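Undergrad: Next come the structures, one after another.
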Structure I
Amino acid sequence: MSWYYLFKLSTSLKFLLDQKIPQDIAQYSLSISPTYAWWISKLVLSGTIRKGEDDQKLQNTLKQFDRLKRIPSFPHKDIMQFSNYGDLVQALEPYLQQYSKRETGRIQETEGLVLLLNKPPYQVYRLDTAEAASKMCRDTEWCVKDPKWYNEYVGKGPLYLVIKDGEKFALVNYESGQFMNKYDNRVSPDTKFKLINLLAPITGKTKENDARLAYDYVVSIVGREYFKRYPPLEDIIASNAHVALQYAEVIINGKFPQAEKIIRESPVYSLEYALYVLKGRFPEGEAAIAKEDHTSYMYAKNVIKGRFPE
């Protein structure tokens, strides 16, 4: 490595640190691309780039961007115009070679690609092998085309590929909460719940029977402008202590009586309910709290402010 290159790296690092970029993010961004480190740093801070998971695809896309910048007719030469990674990829896409329909047809014959639903204009496939994921996702920005990340996600739960009008539309993994378009951006809340309804015959999951989906619906659809209660889904939300606690704290900002039966079974959730929701004692959960030294100590110190158990 030449002295000049080292000098440029040190200068770039100083610039990023002067812009209040944390040192670990600055160093990561420089390792991906010194030329575009400022842009990368902003995306990491915004959460649209995930360190480790997105490294290879980011490097590949930036190489493509560099090549296209040399074409006089290419209009997007300033990378700072893109506020997220997906927008950059979408701008590059018309200029990059795409697979033919014939090749796509051959790919769909791949072993491990299981057709679960054919409901025009939609088809839904389950990606059962790393090979299927690699071939079906290679012209997208989904990291599961790499066997390492495929195995990590499938270890949590199935991967569903949604095709719409013959084009790759979304990749879904319920367990990680991922509902991503082909540019690896999260789909809109409205699109997410359309996908949930489409996939319901396969997964059995709906906002009416899954507490996490019910909570997400209240936050992102019912309360898209401001948080407010939605009684039709409160029974299912109350069936999951963790979700119910979030609902009580974020949406109700107070007691959630129908969830207290399940919350009181957990020492940790009982403590958090007392601390963050009731802001006082939770007698119904004190038996559970007393079972663990840590929760007993925190309850005595921060809630009772005295001896516990009494």
Structure II
Amino acid sequence: MSTKSQQSLLVYALPFGALCVGLIIALPIAVEADYWVPTLIWTAALAAFMLIMGAAGWLPNTDDDAAYAAGEIVFCEGYETGAIKQPVAVWTDLAFVAAGLTVVLAAGIRSPAGLNPMADPASVIPLVYGLIAIFMGPASAVFHASMKDWGGWFDNMSIIIWAAFSLSYTLARVGVAAWDWNMWPLVVLAPLIIIFWGIYTAVNRDSRRMSQIITAGVWVVIELVTMIVVWTDNAGGFDRSTGWFIAALVAFAFAFGCWMPSGAVWEAWCDHDSVWQGHGFWHIFAALGTLFVYFYFASEIL
């Protein structure tokens, strides 16, 4: 095991792993079985998938794996021998698992909040959001551990699923406030977006970043317009927390500030053998942003 691998265990795997274990222990104590049972089953299933695929050598092989095998470095972290090729990127993905477990815990201990389903412990919506956040960790980790192209598809789709869910949820809530809709955009639009990009990015490998930019970009624009309407007192009683909105924006700003110079756009932060990888910090700040978006949604008053 290299020095970087050893350091990544101490710096990232140990603290984030301990946080996840603490949250897993807290869930059955603090929340009802309707929340903690599916959460722990989902988390265990994802962990088992990772272990089985890692033990099998991250099969199957795909046509585009050759570039990675030939030494093409992705996101600046050099490759290790063994099952985990990029240990820093893999272990920092535990931040998403911790964020998702925190969402489920926070949602499960809340008191019902009127018409806000994201703050209602009897609603399945915050549970689904938490499970999506948990999924983002292993979906990204399987790519960074394996350096397989199919792993990159999973990594991309986890972001698409989260962005499509968030986009559709806000459209649904705005529709409820303005036109007395039910939650149909979340049930109909989110699956359509996910299915479309899932097929399109599987066929067109180079479109993955574009799919993220379009889906997340449309969502951010809608959120900005929504908050501007709220700030100008034209929302008819609909309100969300400015503080959590800004916290999420700041977290994602820091995330992109780490992501861009670590091989995504340029290579100013690109030490292949360092335990301090920009892409790892992208994972941590993006996970924080994911958590803050939940609290932003849960702050809604209608």
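Undergrad: So if we calculate distance in nm of label points 7 Å out along Cα→Cβ at positions 154 and 242 for every structure here (I, II), which label has the highest result? Can you show the working numbers first?
TA: On the way: I: 2.4; II: 4.3.
Result for distance in nm of label points 7 Å out along Cα→Cβ at positions 154 and 242 over I, II: largest is II.
Undergrad: I, II: which one has distance in nm of label points 7 Å out along Cα→Cβ at positions 138 and 162, as calculated, at 1.6?
TA: On the way: I: 2.6; II: 1.6.
Of the structures listed, the value fits II.
Undergrad: From which structure (I, II) was semi-axes √(5λ) of the Cα gyration tensor in Å, for residues 210-265 alone calculated, if the value obtained is 27, 14, 6?
TA: Values: I: 18, 11, 8; II: 27, 14, 6.
Here the read-out was taken from II.
Undergrad: Name the one structure among I, II that Kirkwood radius over Cα pairs in Å of 22.9 was derived from. Mind dumping the intermediate values first?
TA: Working: I: 22.9; II: 19.9.
Attributed to the structure labelled I.
Undergrad: Using the calculated result 7 for relative contact order in percent (Cα under 8 Å, 6 or more apart), pick out the matching structure from I, II.
TA: Numbers: I: 7; II: 22.
It traces back to I.
Undergrad: Now, a different point. With mean count of other Cβ atoms within 10 Å over residues 74-81 computed per structure, which member of I, II shows the largest figure?
TA: II
Undergrad: Work out the source of -23000 here, i.e. which of I, II gives that when helix-only ellipticity at 222 nm (-39500 (n - 2.57) for each DSSP H run of 4 or more, over all residues; to 500) is computed.
TA: Details: I: -12000; II: -23000.
Computing helix-only ellipticity at 222 nm (-39500 (n - 2.57) for each DSSP H run of 4 or more, over all residues; to 500) on every structure in I, II gives -23000 only for II.
Undergrad: Which structure, out of I, II, was mean count of other Cβ atoms within 10 Å over residues 130-137 calculated from, if the result is 24.1? Could you put the intermediate results ahead of the total?
TA: Working: I: 21.4; II: 24.1.
The read-out was computed on structure II.
No lab work stands behind these numbers, since they all come straight from the coordinates. What you see is a predicted model; the values in this text were computed from it and never measured. Cβ atoms are built from the backbone, for glycine too; each structure is taken alone.
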